[in-house]
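Pasting the structures here.
What follows draws every value from the coordinates through simple rules; no lab data is involved. Bear in mind that the values here come from a model prediction, so they are computed numbers and not experimental data. Cβ atoms are built from the backbone, for glycine too; each structure is taken alone.
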Structure I
Amino acid sequence: MAILELDRVSKSFDRHTVLDARQISIRPGYVYGLLGANGSGKSTLVKALAGYHAPDPGSAGRLRGQPIHWPLRTASSGIAVVPQDQALAVEMSIVDNFLVTRRRYRSLIGRVTWRDERGATSDSLRRVGLHRSPEDTVASLTAAERALVEIARSLEEILLTKVSSPLLILDEPTANLAQNDVERVFAATREIADQGGAVIIVNHRMSEVRASCDYLYVLRDGQVAFRGPGNGSDSTEVVTAMFGRAVAASASRMGEKQADPAARRALLLRLSSFAEMSNIGNVDVSGGEVVGITGLVGMGQDILPYQIMGLRKRKNLSVATHGGVLGGGPLEACAAGLALLPADRPTAAFWPAGTVLENYTIGRLSTSTRRLALLSGREHREATMRMISDWNVQADSPDAAMRTLSGGNQQKVQIARAIDRQKCTVLIAHEPTQGIDVAARREVLSALRAFATMERAVIVCGADYEALAEVCDRVIVLKKGSAPVTLCGSELSEESIAQCAMDTAAAVQ
């Protein structure tokens, strides 16, 4: 018997139907991949299954053979959802965050048995390969570690449910994870399936989908456009189902990489660090280069972009530009020609409630103000409209709220804002492909490649090995307590980056 059968589930907003999916069957023992372009209806479907949205009248399905009464109540229905936007209280400890969903270890008078709570939390963290103390605050964790905490919490919740066939739904679970952490998460999801449950994974990375999923559903325009086996489906067919056309090959979109990365042009940035956890040695970044910096979780690549910009203390890190060593904060870094694309876009990169116009033109204020610091609304609107056209941003108008745009379109606005700043010579991008679909990913990587000219350069920090191999001239792989490895030319591939990061016997020396 299927865990979940959806004969039809639809959802409309203001008479606009965003989801109308039919004939979806989720059976025990399987891991399912849910794919689709941004705006295809994936998130709406996940929110309907999470009980966040009540589907339109006429939606029908069965949960473990019983008719579904909408909205679903995940706590009592044996469904656990890990959302794309993390739901953690950052100032609280890990164990406190687990207590939000856990109600087990209580004495007869209702007091918390902290020893048992911490022990259970440690067990759940080890299940996903995260070795942190339950008393550590979430604020002290990296983005990847926070993702693992949320996954561990949901895994614990679903493993302890009383139902015989639980359902776990993961929305972009690997967006912040290095390759070894991705494998741990997928191993944990496979354990759920092997024990009689089922897992639905929303993912944009085709290689991960094919490696981890038994069966695929592709949504386009809110409807099921493809269904088929995970490893047995042709990638071109799947991508065509997602977009109605095949996405052009990367080689034709990325532009030319430097034939010889060692052939130096104008030096734009020099990084020096010999700290144990972010030992990058000496790195010179020259005009025309796209340089990748990666490694396993905790090696320093996740905090490096913010240290370079002066947003975090530059402990054991020296940052120098043509104007000398930087010693101040972000204002000095911006004045020196540096710009940052942070990974946490909704809270650190833009104002969600603000319009596209406001979010884009805030970076142009110094060049578009008139006498007495009065803004030219007409010039701002015209500039925003040109940006929307040039970058193919899917927005109704410059007045559309940023939160209404898909992740890929939000990222386009932020890149356009950063590189349109006249003084920007080095763009530092942290996880630039996180949470965006295949087509938007191609456009973002093409934009980074195009930005790198003889007078400008890009540093990409993150764990998307496929993107790093695709766009970078060289990739620096950080390792704890030892010299980093630099890959370039024929040595540079997704596989070689993963091997070096995991320090296997086959790693490139």
Structure II
Amino acid sequence: MKKPVARRDLLKGLGISGVAIGTASIVNIGQTGPALGTTGHSGPITADWVKRENEYPGDFTWLKGPTTNSYNLCGYANSTSYAIGEIATFHFSATTPFVTAKLYRLGYYGGAGARLVHLFKNVPVQSQPVPSPDSYGTVDCNWPTSLTVPIDGTFLPGQYLIKLVDDLGQYQFVPFMIRSHRSTATYLYMSSVTTWQAYNTFGGASLYRDDMNQVAGAGGRRAVRVSYNRPYVTAHGSADLLGLEFPLLFLCERDGLDVAYCTSIDVHSGKIQLTDHRTLLSLGHDEYYSKEMRAAVISAISARTNIAFLGSNYIYRRVRFEPDANGVPNRFMINYRTLDDPAAISNPSLTTMNWQLNPYAAAPSLISGANYGGINGSGSLHVQNANGWLWKDTGLRSGALLPRALYGEFNSYSRNDPQPPGVKVLAHSRVAEGYSDITYVHEQNRGQVFAANMGSWIPNLTNLIPVRFNRHVPIDLSTVFEAATRNVLTRLV
């Protein structure tokens, strides 16, 4: 097995050796009470195939090179995920006549974070038109196929990226997933592609704002229907993947965890069964849920499948799906948020109001004990009961403050909100707009539910990986969250 790469060498290999490594002091201000619980496992559950895969050498160049505007070079896949035996098609646009498509699987790979799986040179491509938004705000590109890739037995389940490189050496990413078919792996990693698309402004409006970055209601016009037949604008075409999801993937594959892969649309369509796994991993921003997705989560908990919400603002917006113009299912996503939704009259059960509003009254707190608190969750994390299972091996004491550990959106616990019995608050931290609360629920004969309730949990693992789409995280803070994440993965099996 390749020797793990030292952090100094890793940074040097990425061409960022000059990055300053800051540290934040961790202030201990108290001692603790009894532990919240114990577990019969000494660590997370591992799998040999993941360990073997990550013995392959990685490619440290996958994040190197100049990037370009997403309208000059971009692409999308005809599905968010594929199973072995299916054929993936990709649709590219570029201002140069040829592109190189480097197909990577993301993982650990000696600290590189990705392995080059296939290389497609001199792929002919043209600059494709970007349609104007229709009356729903929908931009549906419907470009011709540029590249076809049979997903044969040489592919392993996991998160993949195509790095599109044009004749000028500039690049953009095209993400897709190879889902785990009929897997019974312990952990199920679910990429939140519904939320990715909700915030995507390529060609026009997202479900939030227009392409001039004007928020709806403040001079902007948001879409009520968005298409998956278009590239992602942000993070060089990778959407939320590199910033809010990949740090956890890197940790899971580095430790060789027994992990399966899927997207949120796979859960919606029933292509993956949550109850075939011990623990669902909900990632950094898992906001947009269809009726089918939420029902799958509720059924899984009832069947003793555990859920780890490792972000905030989960199961908040309700969506439904429609086929695209070619009849391909689940390529259009609809979200009105009000009773202006035509379904409110024609089929009220499909109305896309927020989950916690009438007629649903299905607040996230019914699952985790916490509801959405706001967008500005910046502050210091306040550790409670450091002898409990969550903070094991972190070196913290009760009352410890972790400066700058909290930022982004957050969820809060309130005794007045509807909730399951026995909600435990593992951390209660003052933030800019209220309180951010880590919660844990374990009802008898039901699955456990852990909720970080902060947008920063997964980004706080950033120093473990060669990615700089997040703000810089102090090393001691990253180490704390690494240990806490491992404790969650150990507990929820």
- The highest value of Kirkwood radius over Cα pairs in Å among the shown structures I, II is in I
- Note on the structure: Ranked by mean count of other Cβ atoms within 10 Å over residues 43-50, the structure on top of I, II with the greatest value is I
- Which of I, II yields -9000 for helix-only ellipticity at 222 nm (-39500 (n - 2.57) for each DSSP H run of 4 or more, over all residues; to 500), as computed? I
- Message: Given a value of 4.0 for distance in nm of label points 7 Å out along Cα→Cβ at positions 291 and 355, calculated from one of I, II, which structure does it belong to?
- Response: I
- Item | If distance in nm of label points 7 Å out along Cα→Cβ at positions 59 and 483 is computed and equals 5.8, the structure in I, II | I
- Note on the structure: Across I, II, distance in nm of label points 7 Å out along Cα→Cβ at positions 147 and 395 reaches its greatest value in structure II
